[in-house]
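See the structures that follow.
Just so you know, all these numbers are worked out from the coordinates, no wet-lab data involved. The shown structure was predicted, so the numbers you read here are calculated from the model rather than taken from an experiment. Cβ atoms are built from the backbone, for glycine too; each structure is taken alone.
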Structure 1
Amino acid sequence: MSDPATSTDLMPVKMLASTLETGQLAGDWTLAGNGPGEDGLRRYEQSVVFEAPFSRLPVVQVGLIGFDIDNCGSARLGVRVADITPNGFTVVLETWRDTRVYGVKVSWLALGF
C-alpha cells in the first residue's frame, strides 16, 4: 500500500491562472526599437511569481491575448515560457527585423501539485 502523503493519485491538482500586461512603460522594454544585426532579434523577459508555490514543477501554458504593434511593418511576435520552478516562471517575448511592439498582454495557466 502506498503512502497517501506521497502518492500522486491521491494529491489534489492545483491550478493557478492570471494575465500579464507589459509594454513600453517597463524600464527595460526592448521591443519597440530596431535590434542589432541583420535579423534585429529583440527579447524581453518578465518574471511571474506564483501567489502560492507548487510542491513540484508545474506545467505552464501561456497564450497571447493582445498586443499593440506599429502598423508600418510586419507583425512578428513570439511568446513562450522559460525557467519554470515551483515558485514561478519567466515569460519570454521576442520580435525581430523592423517590427515595433509597444505592448503585450498574455494569459497563463499553471497546473501541478
Structure 2
Amino acid sequence: MGVDVVKDGKLVIKDANEEQLLNFLEENKARIIVAPLSNGFIFGRGNQQISWQVIKKVGKEGIIVVATKDKLASIENLKVDTGNEKINEELRGYMRVITGYNESKIMKVI
C-alpha cells in the first residue's frame, strides 16, 4: 500500500515519501490516483505521504478517485482529513469516482 510515481509509463519512485513527492512536483505536473478506504477516506488515513502540501501542488482538478461499484455501495460519502482545514474545505463538495470503463459516480466529499 505504498505511493508510487509513474512518468511516461515507467516507475520512477517506488514507495515514495512526502519529501520525494514534493521534490518530484517541483519539476513535474502530476495527478493523484487514489481509491477510498472502506471507511470512505481518500486522504488522511493510510496515505500520509500524500500530505496537504502535495495535494495543494496537484490541485483538486488533478485528483482522480477510482473504486468498484461494490466498494461504493458500502460508502455513503468520501472523507478527507489532510491536517489542513483550508485544503479539507477545498476538497469538500462533490467528486467524480471512476467505477469502470466509461462509468462513474458522483460522490459527496465531507
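Of note:
- Origin of the derived value -6500 (helix-only ellipticity at 222 nm (-39500 (n - 2.57) for each DSSP H run of 4 or more, over all residues; to 500); candidates 1, 2): 2
- For 40 (relative contact order in percent (Cα under 8 Å, 6 or more apart), calculated) the corresponding structure among 1, 2: 1
- Identity of the structure behind 2, 12, 23, 24, 19, 14, 5, 0 (criterion: P(r) over Cα pairs in 5 Å bins from 0, in percent, calculated), options 1, 2: 2
- Distance in nm of label points 7 Å out along Cα→Cβ at positions 57 and 81 - structure with the largest value, from 1, 2: 2
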